[in-house]
Structures are given as structure tokens and as C-alpha cells.
Structure I
Amino acid sequence: MDACNRCGKKLKTQKSIDVGYGPICKKKQAAEDAEFEEIQITLEEVVESGVAV
């Protein structure tokens, strides 16, 4: 794919094409992914909390 998975702009380098993101979108996506991972809880945490699911 030669378009950025985030913004849709045409990717110019082979490295960007391989990754699927341009350099700016790659940084933005990495920050969003890190934030998402921070707020996730595991199944073990749910079980330990005693909350019925």
C-alpha cells in the first residue's frame, strides 16, 4: 500500500510504505497506541477485582 494508514497521503519512501505510516503519522499513532495500552486492564485484573462479567 502506498498511502498512509492514518491520513491517506501518498507515502514517499520504501520504509514508510513498509510501515504503513509516514514519519509524522507514525509518531502520532505510536502515542495513541501507548495511551490506549495504558488504560487497558487484563482479564486477570477483572477476575482479581471480583467484578462479575
Structure II
Amino acid sequence: MRGVKKENLPEKLCAVCQRPFTWRKKWERVWDQVLYCSEGCRKKKQRRTPD
């Protein structure tokens, strides 16, 4: 993703809040598995559906 402008980064919708979020460098290797825009949304999802 080097040399890519911020407006051209890939986006996804958060599985909890349905807001769009963009690719981050720390997600470079796991982008396919990223489902939530934040740690807060990830925790909300866990509370809703106990496994």
C-alpha cells in the first residue's frame, strides 16, 4: 500500500455499527479477517452473541 493516497485506501463496513472504516498499516497482513472498526465494536459484538 506504499504510495497510495488516503482517499484511495480500501474500505469496509463495521459488522456492529455499520460505519465505513479504512485500511490501516497495522492491518496489512490480516485485512481479510478485520471485521470491526474499533476495539469497542469488537467487544460489543462479543457481548451480544455469547459463544
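Could you tell me which structure in I, II was used to calculate mean projected area of the Cα convex hull in nm² as 4.0?
Of the options listed, only II reproduces it.
Here relative contact order in percent (Cα under 8 Å, 6 or more apart) has been calculated and equals 31, so which of I, II was it run on?
II
Given a value of -16500 for helix-only ellipticity at 222 nm (-39500 (n - 2.57) for each DSSP H run of 4 or more, over all residues; to 500), point me to the structure among I, II it was derived from.
I
Supply the structure label, taken from I, II, corresponding to mean count of other Cβ atoms within 10 Å over residues 3-10 with the calculated value 13.1.
I
No value in this document is a laboratory result; all are computed from the given coordinates. Please read these numbers as outputs of a predicted model, since none were measured by experiment. Cβ atoms are built from the backbone, for glycine too; each structure is taken alone.
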